[in-house]
Structure P
Amino acid sequence: MGMREDRWIKKMAEEKQMIAPFVDSLQSVDSSGERIVSYGLSSYGYDVRVSNHFKVFTNVYNSLVDPKAFTEDAFVDIHADMCIIPPNSFALARTVEYFKIPRNILTICLGKSTYARCGIIVNVTPFEPEWEGHVTIEISNTTPLPAKIYANEGIAQVIFFEAENACQVSYAERNGKYQRQTGITVPRV
């Protein structure tokens, strides 16, 4: 299994709609010339953006976090150009980009160093062969201070690995529970 370079990623995005919308170069300034957290095609991956919809964890109702019986009253929905995550808390969000992963590809997604150096950890599970959808992202604020996340800017980098042979059973064929998710998707069992 080998890592895939930018030319291959661009080709797959254009021919197979693997990433939509697709930005074919790394963007680090906005239309007004302001510096932003970068996104777009990089050397061996693609830097994804976080959308403007966030679900911020709260303990208003003394909820219990249980992945087998998850209740959304543990979250406050926020639609904004930025999101403040309370100290030692987290938020769920989704990517701007929609992915369609080919059968012979597996991806790993890691948080951008700009956020990591601020104590903000981004967690995303691998995108399996033939998975498709918007990526649900968990953003943890590990600091004792509030943390600001900027919508429509970079949040994580996706690294693509190509297998020599396609997998025997894909995520789509297993009827994966997160297939074709379009919003922020909370835990399912």
Structure Q
Amino acid sequence: MNTIDALLTRNSAPRLTTPIPTENQLEIAYKCALRAPDHAWIRPWKFIQISGKGLDKLSKAFVNTAKKLDKNVDPEILKKYKEAPYRAPLIIVLVADTKEHPKVPVIEQQLSTATAGQNLLLAFHEMGFGGIWRTGKFSFNKEISMELSLKENEIVIGYLYIGTVEGKTKRIPELNSKDFVITWE
């Protein structure tokens, strides 16, 4: 698959199962992630790779964070959070490891980390795996950062759920680029 085909056919896959990428495939995908745009070579990306029993730890982190964010969290919602990590056999947590820099604001470093995440999704897609990017309550907050033992300058910007696509994928809508482009001539 070439780059343009990968970009035009990548699709979020919410139902994922085993097998997951091999160690060699993971290494290739991470190398692709590290090619993300990186103003001033700050390298603001970190990845927490979670599978197997690690999913249990992430489940506990989600539950603990939910209780910290809402002391009266509904038990049904809490159950949903507890089960969330088991929707895929592999989760890669995207962490922006931001640094103070006179020319590169924190938001740019977070966007660089997001771009690294897109590179991962495209690399896995090209290898025949599916993925979906999830955020929500467990992104962009200090409580989940503490649960994951992150440093003060590190923040979770999302979770890539990765695996083999199970069932049908949703149809990719046809979009007209003219609806999104403003041209100045």
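Couple of notes before you dig in:
- Read-out helix-only ellipticity at 222 nm (-39500 (n - 2.57) for each DSSP H run of 4 or more, over all residues; to 500), computed value -2000, structure in P, Q: P
- Source structure (of P, Q) for distance in nm of label points 7 Å out along Cα→Cβ at positions 36 and 132, computed value 2.1: Q
- FRET efficiency 1/(1 + (r/R0)^6) of positions 52 and 140 (r between Cβ atoms, R0 = 30 Å, to 0.05) derived as 0.95 - corresponding label from P, Q: P
- Origin of the value 35, where relative contact order in percent (Cα under 8 Å, 6 or more apart) was derived from one of P, Q: Q
- Identity of the structure behind 2.5 (criterion: distance in nm of label points 7 Å out along Cα→Cβ at positions 92 and 116, calculated), options P, Q: P
- Rg/Rh (Cα atoms, Kirkwood Rh), for residues 100-147 alone - highest-scoring structure of P, Q: P
- For 27, 23, 17 (semi-axes √(5λ) of the Cα gyration tensor in Å, calculated) the corresponding structure among P, Q: Q
Values in this text are rule-based calculations from the coordinates and carry no lab data. In this text the structure is predicted, and so the values were computed from the model without any measurement. Cβ atoms are built from the backbone, for glycine too; each structure is taken alone.
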